Structure P
Amino acid sequence: MDGILERIEEKKEIFAGLMKNPDNRSELMKWMLTELTYTSNAIEGNTLTRRETALTLEENITSGAKPLVDYIEAKNHGEAFRFVVECAGKTEKISENLILDVHRKILQGIDNSNAGGYRSVRVRISGSRTTLPNPLKVPELMTEFVEKLSKSRESTPIKAIEAHYSLVAIHPFTDGNGRTARLLMNLILLSDGYAPLIVRVRDRKRYIDSLENKRYLPFMLRALDRSHGTAIDLIGSDVQISEKLITIGKLAKLSGVPVSTLRHWISCGKLTPIGRTQSDYMLFPKEQAAEIGKIVGQKNRSRFSQ
């Protein structure tokens, strides 16, 4: 699992660099809005195509050959995603009210009586043998969920993916649980500079099945890795890695020093990249990894000899 986390971290650096360019950011945000709305709704049975979803979001089309509710769902998810992006930009603390606000936007105009409120009835997941919590337990479980989330010390990808799983397991709403959980997961990712995790429509069955077995975490990490790659390919990274220049992720792997430590050294002036791309992506000489490894090794030997 460490290998895929390293790849995600490395691609995150490229993605974050691309997002600093206003033109790139505009293009990526437009793509994320459509892709997340299309895939998340399609997983729940929405019949709009990707093109129809884009037209609904960009031209406010809410009528056509498909059921009216499908257009409303697209519009609602678009609004909810914009809200999530706004919250991510403010690094707003995740609270029950924030989650309820996301859910309210998902169901507004579709089921106003349940939008933004916890369920008061028993529910079940179609095709699943999983028993969901009694509705009387939902408020308590949600309070515990938010508290646990605030204290999590996991890496951001793991924290986000586990938050998605926990919210789906509680199933606090009569409808819109999956969409709300995926938006919450992506709020956590976006808040820390990661690209959002997109579950492809063709992976719907594997995604649902993974929620009930041990393949869930590997499946979601692969989806996050792929999502970063897709976002980067959309713009076309100007990062050209040669045999002599490596990324901070590669530097961390070769030197045995965590990326977080390397970033700290950079902020302290102890480590300096030899160049940056137009997207502000840091590059280091490959030889630097060996030098860092030697320094760390000497410090460790000195510590043990004391």
Structure Q
Amino acid sequence: MSALGFIGLGVMGQPMALNLRKAGHALSVYARNPAQSAPLLAAGAAVLATPAAVAQASDVLFINVSDDAALEAVLFSREDATSGATSGATSGAAAGLPAGGIVVDMGTTSPAFTRQLAERLLAQGVSLIDAPVSGGQAGAIAGTLSIMAGGTEAAFQRVLPLLQAMGGNIVHVGDSGAGQIAKACNQIVVSATLLGVAEALTFAAQLGVDAGKVRQALLGGSAYSKILEIHGQRMLDENYAPGFKAKLHRKDLGIVMAAAQAAGMALPATALATQLMNALVGNGQGELDSSALIEVIQQLNKAAS
């Protein structure tokens, strides 16, 4: 059984790492905030002082951080993990990666950066699997995430049994970066649907109809979606405890729009959703769940009424 490492123990990463432990895997972890690693320590994982130390102890290293810059820092930083000071020796994970090892990036990063990173790691004999996820905190806890993987077939097959401890729908989409492109497609669909649900519920309420009953009716027809089921209820309850923070959703949409611009593509629905998510975050609500997007729609309609 492979020795595993996990770096990035936030809302998603912590339950994912716990599921690897529940599956019986030896696990070393690192988190800047000791409170995030405490449940892993209690579950029998080794908590190490630097990303490099975790990498040295691991054949397969999972990383779940927020963006390109954070992933770059985890792998190549020369910052001391405890003091924040810059030192001559790197504490980044790349320094500890063994030849023949695998890095599995489970965060959402840009396809272009992912492809560059794959080449950079390959130069030191390390494979990269980009494996972003969908399913939110609930899916991470339940181990039912949808996982979209990019990388070589050989590396994917090595990590597939490990991914199965965290996800239920696991698809090898293609070469490096393909997983991140699939995740971008996921965010296109999610954002457009989230906006549609927010508009529908606001429309019903403003025209004097019970929005909860409208949602119930729509769940039985062609308008059904997980977004309507889960996020629609969140909107009705005004329950915006983050399963997926609005500021991270905005970051993901920025990745989509940058890639679309580079390819000379028009994505009008995604562009509109991006602007409205910008408004939500700009209004100081970036820490809320992205279903709080309905508040932007409601505010627009209050202004118009």
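Here, each number is a calculation from the coordinates, and none is a lab measurement. What you see is a predicted model, and the numbers here were worked out from it, not measured in a lab. Cβ atoms are built from the backbone, for glycine too; each structure is taken alone.
Figures for the structure shown
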| item | result |
| --- | --- |
| Which entry (P, Q) yields the derived value 20.3, 66 for Rg and Dmax of the Cα atoms in Å | Q |
| Comparison of P, Q by distance in nm of label points 7 Å out along Cα→Cβ at positions 138 and 266 - largest value held by | P |
| Origin of the derived value 1.5 (distance in nm of label points 7 Å out along Cα→Cβ at positions 74 and 130; candidates P, Q) | Q |
| Structure (P, Q) behind the derived value -20500 of helix-only ellipticity at 222 nm (-39500 (n - 2.57) for each DSSP H run of 4 or more, over all residues; to 500) | P |
| Structure responsible for 23.0, with mean count of other Cβ atoms within 10 Å over residues 106-113 calculated and labels P, Q on offer | Q |
| Winner on relative contact order in percent (Cα under 8 Å, 6 or more apart) once structures P, Q are ranked, highest first | P |
